[in-house]
1. Thinking of 1, 2, which structure, once distance in nm of label points 7 Å out along Cα→Cβ at positions 52 and 252 is computed, gives back 3.8?
2. I have 18 for relative contact order in percent (Cα under 8 Å, 6 or more apart), calculated from one of the structures 1, 2. Which structure is it?
3. Can you say which of 1, 2 returns 1.00 when FRET efficiency 1/(1 + (r/R0)^6) of positions 268 and 356 (r between Cβ atoms, R0 = 35 Å, to 0.05) is computed?
4. For helix-only ellipticity at 222 nm (-39500 (n - 2.57) for each DSSP H run of 4 or more, over all residues; to 500), the calculated result is -20500, so let me know which of 1, 2 that is.
5. Looking at mean count of other Cβ atoms within 10 Å over residues 172-179, point out which structure of 1, 2 has the largest value.
Structure 1
Amino acid sequence: MDFSTPGVLDRAGNVKFQDFLQFYVSARLIAQGRASQLFDQPIASAELQAIVQQPTRVRLPTVYGPQVGLIFVPLTRFPFLLAASFWVAISVLLFFFCVYWIWKSCSSLRQYSGIVAMSTICFPPLFHFLLRGQISVLVLACFTVAFLAFRSGKGWLAGMALGLLAFKPQFLVAIPLVLLLSGEWEAVAGLVTSVFAQFILTWMCFGTSVMRAYFDTLWHISRWIDTAEPGMAQAQMHSLRSFWILLLPWPTVALVLYVLSSAVVLVIAAASWKSCGDLALRFSALVIAAVLINPHLFVYDLLVLAPAILLLADWTLGHASHSASAPVSVLVYLAFILPLLGPLTVWTHFQLSVPVFAGLQAMIWSILRSSARNSYGM
């Protein structure tokens, strides 16, 4: 195993739990009273070098809000590898906790606890998530709480949970628009309240200069995007933006097609949510839209598909006689397994997972529309 080597670097020369570096560095700067330097990239590079203590090609721009670094301040008491190991252990517990609560709501899936547990352990994004020490499990937690709140009829609380995604704002490209277009005003109010509360509290904690530096970093993506997406990175991305970039050699055409296809997904997701059909289907459509329209989604972020996969698998078991049950089952299986084949796009330039996600979105819309027609006819 690559991680069996002593020290910070693995056998391939990469930093172990590499992505956790940016969170650890930010937390150290905050703990040392140097929050004003959070978005100073030379400072971040120097801190990174001090942790690794040997030459490395790793370059990680600080692109997360200062509130993210604040979460990890308690872990700065420990050396980097120990802190990263603690975070990974916490993340695993939180991941299984989220899966457990979604699974508990799946009446048809409850009898398959062993298969669900094995599938959870083998979920491809989980491996990438743990290997990098990422924070995607916090995104999964937001979606999990939102689903449970919607299920309890607490739209405002669901919106609050979704608004917490502001710490990873690319996930909020689709969700507010879907909720707005579908007239889900209570959830929209909760989401807006949550987003503003998070930024206001962060502003009060860190001050204007730090927040200005953060927004400047977000606004000028061109300064750091090549560092964040080096080499094979596009092959490990699974959204419409990366799909068109990989497929076409013309950036402008790829951008236009990304915007157009995102608009189609957005309309379908809004129509699905507005249908007032089965919440499992509607929420799955919301999750898939958030994934497809996300402009910067790596394979570890596909952790958020876990609720949709569980809910859709439960629906197929509970509606075995439905004409759409078999095709949805196939698409769910492919959505689960295809992230493993992401690296093949280096040669094929065709990310197989994205059409499958889009196919699931279309199938959900078709099922909900058919159900609404049948209910109207009755």
Structure 2
Amino acid sequence: MRVLLVSDFFPPVRGGLETHVDDLAAELSARGHDVHVATQTPDATPTAPSVQVHVVTTLSSAVIRHERADRPFHPPLPDPRAHAALRALVSRLRPDVVHAHSWLGASLPHRHRPPVVLTAHDYALICQLHTLLRTTGERCAGPSVRACVPCGARRHGVARSVALAAATSAGRRTLPVDRVLTLSEHVASTLRPYLGVPVEAAGGFVRAEPGPVVDVPLPPLPSAPFVMYAGDPGRHKGFDVLLALWAAAEVPAPLVVATTKPLAAAPAGDVTVVTLTREQMAAAWRRAAVAAVPSLWDEPYGMVAVEALTAGTPVVASRTGALPELVTDGVDGLLVPPGDRGALAVALTNLVTDADRRTAFGAAALRNAQRFSAESVVPRIEASYRAAMERAA
């Protein structure tokens, strides 16, 4: 079938969503589909040469600046310029199905369109911050004008918060979507009460590299067993809690932080900060003794945990969101209460100082890694395409 993937951003922009879309495009192409990608990223570079990219620009990005220059703004409602571009693209390509991954999907045509599947990678359909975590640090029970406007105002200002809250509410009701996928059952169950279309958890996957595993050159890493944290160094990820442990020397091991974002300040203690390519990240996970995923928010999936587990590295994660769906407590990792600094320190110390337990957990992770493979997940996505096409017919 001909598939059009629609995503605000695409590699070389780095993030879990962008990597997922790129990997999905490559896997679908390898399975014989004609794959196209529509994105706002001007220099989009797909992993698979057979995937064709179509750049879409928005009028909104010329008026409203995003906090990062490589991420042009698209509102939760249709953008006139993007709508015209996508309508023309759909008319020309005539895809069998469109698979949207972000608010750029709001600009898809409503009439004379193919079936549309949307993957909700987080809580953007019901939360202007995408996190369901209030700016005060409290968890949010769900959208409401009384809660959303003052929460968003602390970050965006009152005027923009009012506009985003209203647009988010209207956007999820008017999205031209026939079916919604999520990466976890946690997100699926959270979104179902607010959506009028089928919602199902398809899962996420790590794309296997062809050929034998090869360790690529890495920047200098500690020689002793080390704990590794990767991804966004944001407060909602529990990064501050983790750094506090090393500032107080509460875990007897070095910490490696792999991130593409600059840190607000140089961390105290035995902490090494590195920037890694995707290939280096996989090699670093194989070197790490333990992966730390100390999220405070209801993590919608946790690709970092999946990458570590598929590398055979045990994970210490917060018992929140979708993380308990990924990490089996006492089998391939340990789960701790979110924000509990003492419990996090104990769990990390127990694993980093017990080589036999780490080996057992790592072996269990590798035995169960098939559930995170493309061979397990992509057929479920294809089945959703067929279901959306049958429903549209």
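The numbers here are math on the coordinates, done by the rules we state, and not lab data. None of these values were measured; they are calculated from a predicted model. Cβ atoms are built from the backbone, for glycine too; each structure is taken alone.
1. Only one of 1, 2 returns 3.8 for distance in nm of label points 7 Å out along Cα→Cβ at positions 52 and 252, namely 1.
2. The correct label is 1.
3. 1
4. 1
5. When mean count of other Cβ atoms within 10 Å over residues 172-179 is computed for each of 1, 2, structure 1 gives the biggest number.
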